[in-house]
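**Q** Next up: the structures, one after another.
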Structure 1
Amino acid sequence: MEIKLNNINFGEKTIRVESDSIKELLEKLALNDDSVILVGKEGKIYTRDQKIKEGDEIKVIEVFSGG
């Protein structure tokens, strides 16, 4: 299945994943779910246990913390 991603670091791209798992998507992108927020259309936030579907558009927002 193909998912459209948008991120300030890698821009806009389409990625192919084998399952509907957010976990697989994060692994394919080598991202930790504690370091990003995945936001879909209309502000839907995807968590690790949610499913994605063909054609979803997801914005990958990196979370930074510091002191």
Structure 2
Amino acid sequence: MNSKSLNNNNMMSARDCLQRAWNNTMELVRDFEMYSKRIDDREVAGIFKKMAEEQGIMAHDLRELYNSHENHKN
């Protein structure tokens, strides 16, 4: 986290938190999807696939919240 993300009270802006959370969640989606395709254990692969889907929903929700936040600021 850089100093630009913090205000004078060492608080992060909602915009920065939402953007960071969305990016981190998207990275998990990619990782879990990759794991689901590269693991030879079908049960574990299936769990990773389900986790990728769940993280995808979370990423979508975060992006919608980010967009809504940006629209209300303008």
Structure 3
Amino acid sequence: MATFRFKYDKKITMTKTIRFPIRLVEKIEKVLEGTESTFSSFIIQACEFALENMEKEKTEEKKQEKEKTHS
């Protein structure tokens, strides 16, 4: 499994409104304690991490399907 790492960079952004379950917000805020990361930065990185891993999984699935058809 890949490891999630905090990154600190600023990008051009767009504001979106999203609702989070209170327990999830509390868990995220607890993880962020003692770091220089913001809630928004964490959410952005978590989404990027998820998307990258989804792409890797799709690529792996396609590779496995190709191997099955060539066997």
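Readers should treat all values here as calculations from the given coordinates under stated rules, not as data from a laboratory. This structure is a prediction, so every number in the text was calculated from the model and none was measured.
**Q** Of the structures labelled 1, 2, 3, one was used to calculate P(r) over Cα pairs in 5 Å bins from 0, in percent, giving 4, 17, 32, 30, 12, 3, 2, 1. Name it.
**A** 1
**Q** Of the structures labelled 1, 2, 3, which one yields -2500 when helix-only ellipticity at 222 nm (-39500 (n - 2.57) for each DSSP H run of 4 or more, over all residues; to 500) is computed from its coordinates?
**A** It traces back to 1.
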